[in-house]
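Q: Next up, some structures in structure tokens.
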Structure P
Amino acid sequence: MNSTVIGIDIAKRVFQLYWVDIETGEIVSLQLKREKFLAYFVNRQPCLIGMEACGGAQHWARELIKLGHEVKLLAGKFVKSFVMGNKSDAADAKAIWIAVQQPGVKPIAIKTEQQQAILALHRMRQGLIKVRTMQVNALRGLLTEYGEVMPQGKAGLRKGIAVALERTAERLPGIVIEALREQWQRIIELDTQMVEIERKLQSWLKSNLAAKAIANIPGVGLLTATAAVATMGDAKAFRSGREFAAWVGLVPKQTGTGGKTRLLGISKRGDTYLRTLLIHGARSVLMHAKQPGAWVDELGKRRPSNVVVVALANKMARTIWAILAHELAYQGDWVSIKPA
């Protein structure tokens, strides 16, 4: 492969390119319109292309790979470290060109369109949950203005909303009661939309062997299984389960000086949504499983409960990687043995 490295700052309409010609040493800074972007790379020799992982980056990465180029997507926080001077498209493209050549920078997985589609369903579901929470809080606040204090949580509201509306209907104008009923109906419609999204995820889970395999892990349900497969991309891009757990952010952050290293709380790097699902799943195992396991019981005797939860989530992440990377079935009694 040609050793030419190109840094690209993508946008909606105009793309900025930066590279150094390996034969002449000429520094090239080029702008391309969206319509001419792919056409420019059709006749180029295969090269390494670096892009910042932002909106549209996955699409362009897939298209460039089809043309025979190698593409690496970089997290914005890594690129930002190499921006020199004032921020501009040209400076960003140069920073990407520098960052993609640095050793130790972990690129973001390039996902298939199917994996992105599953993540889109998860994002839409999260958006509906956010809107529903706002609607529930707004309805509870409006009822409080008229002396109807509802229990916290959606379940409490669902249980007492009918009685509260009947009581307020006797003393409030009909136009207000009608508006409150419409507000509650919108909340019910949001629930219906979320159920429909979960039905689509369930259908995909049944047809995807990788998602079905990790769904057998205790604490990994429908949401975690589908989100893990879609977010990870190619499991073999990670060297080990430990690296995948670190990528998710389930390992301690470190700080050190003078040869002394101190461990802090978890790093919280990587995908916040997937990490949250893993931690919730681990907490569910500890709360509901009759026998979480000897390892968990022993850890719980000497560490706080939240530390045990994160440790179990870390173990779940490693198990997910092992099943997907080695194409294995989950075995609850599996004991890993270090190679001689």
Structure Q
Amino acid sequence: MLNYIWAGLIIFSLVFAIASDVRDLVRDTYRNGDPLPVTLTFPEGYRPEARHQPVVVRIDPATFQAFYRVATVPDSTYAGELVQFRTGRELRFARDVDVPEPLATIRRVTSPRENDLRGTLHTLTLISDSLATAAVLFAPVRFVRLQAITDAAFEFARTAVTLALGLIGLLALWLGLLRIAEAAGLVQHLARWTQPLLRPLFPDVPRDHPAFALITLNLTANMLGLGNAATPLGIKAMEELQKLNPRPNTATNAMVMLLAMNTASVQLVPPVLLMAIMGAAINELILPIILVTLTSLVVAILAARLLGRLPAYRRTDPLQPDPPNSDHPETDA
């Protein structure tokens, strides 16, 4: 079901992007092919032989509003640079300068790396040695939103691969340590030690079952802020609980309880990412974090226990005895 929701959202975003881009083309929002009139001031005087020379760009507000059919008003002046080539002249605004829409979109699309608005000068008429009028033609801009969706898709795909490769090493490390602990008998001893505390929460799990030790390790890692270590331990604990499940396609009460406790576990040590962001200021939040996470853990345990007692949920419990003439197709899965 979730896959259908994601597919619907992606299709909806593509349809919206295409419709919006077609509207921009029809309205000619970015005035592709039309030069924008500007006034140039040369602080050091205009030098025809110089390839690079500083310039101050002035855009008349009324001209700008009529040209792009917008209500925004540009700044009075913009710092820039006039670059002269053998084939023509190019006007470059200063990097990261605050320009109004649609110039900001033109800059983002046509000059994403340098982040400087640039365009070709079609005319340059000198009024004096330091003043000239000109018309600047920017690169054409089309299908802005569709391109943004495509770029975001590739960026998130790259991020997903990076995260997956990073998790492979963490999973291999902690699962390897877990196998060593199992071979040394530490998991079995830990299961017996923690069984009196966890058994009331997991009454369906047999005594001395390895799941008790894995649940303890998962909760301990979460309490110490080791989320990367808690993930493989929680997966391993779920695998052990799944071995007790007669209907693999339906979660047992023990699996639901583990998921609830893992999601709302107590944080005795703040997460590493939060500590890296806040630094020493995290000390002021330690007590509130402990109280809030403790409350969330109590609420999660009570919710899991109370919902598990409701008739509608009890009927779906895989460990409940089946009524006569009942048929569970999940058993054959």
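No value in this document is a laboratory result; all are computed from the given coordinates. What you see is a predicted model; the values in this text were computed from it and never measured. Cβ atoms are built from the backbone, for glycine too; each structure is taken alone.
Q: Which one of P, Q has FRET efficiency 1/(1 + (r/R0)^6) of positions 26 and 266 (r between Cβ atoms, R0 = 41 Å, to 0.05), as calculated from the coordinates, equal to 0.10?
A: Values: P: 0.35; Q: 0.10.
Among P, Q, the structure yielding 0.10 for FRET efficiency 1/(1 + (r/R0)^6) of positions 26 and 266 (r between Cβ atoms, R0 = 41 Å, to 0.05) is Q.
Q: Where does the value 3, 17, 25, 26, 17, 8, 4, 2, 0 come from, among P, Q, when P(r) over Cα pairs in 5 Å bins from 0, in percent, for residues 162-241 alone is the thing being computed?
A: Computed on structure Q.
Q: Where does the value -0.71 come from, among P, Q, when log10 I(q)/I(0) by the Debye sum over Cα atoms at q = 0.16 Å⁻¹, for residues 114-209 alone is the thing being computed?
A: Here the read-out was taken from P.
Q: Quick check for you: by distance in nm of label points 7 Å out along Cα→Cβ at positions 34 and 298, which of P, Q is greatest? Please list the in-between numbers first.
A: On the way: P: 5.8; Q: 6.7.
Structure Q gives the largest value of distance in nm of label points 7 Å out along Cα→Cβ at positions 34 and 298 among P, Q.
Q: Which of P, Q yields 16.2 for mean count of other Cβ atoms within 10 Å over residues 10-17, as computed?
A: Of the options listed, only P reproduces it.
Q: Right, something else. Taking Cα Rg over 2.2 N^0.38 Å from the coordinates of each of P, Q, which one would give 1.26? Numbers along the way, then the final one.
A: Working: P: 1.26; Q: 1.61.
The correct label is P.
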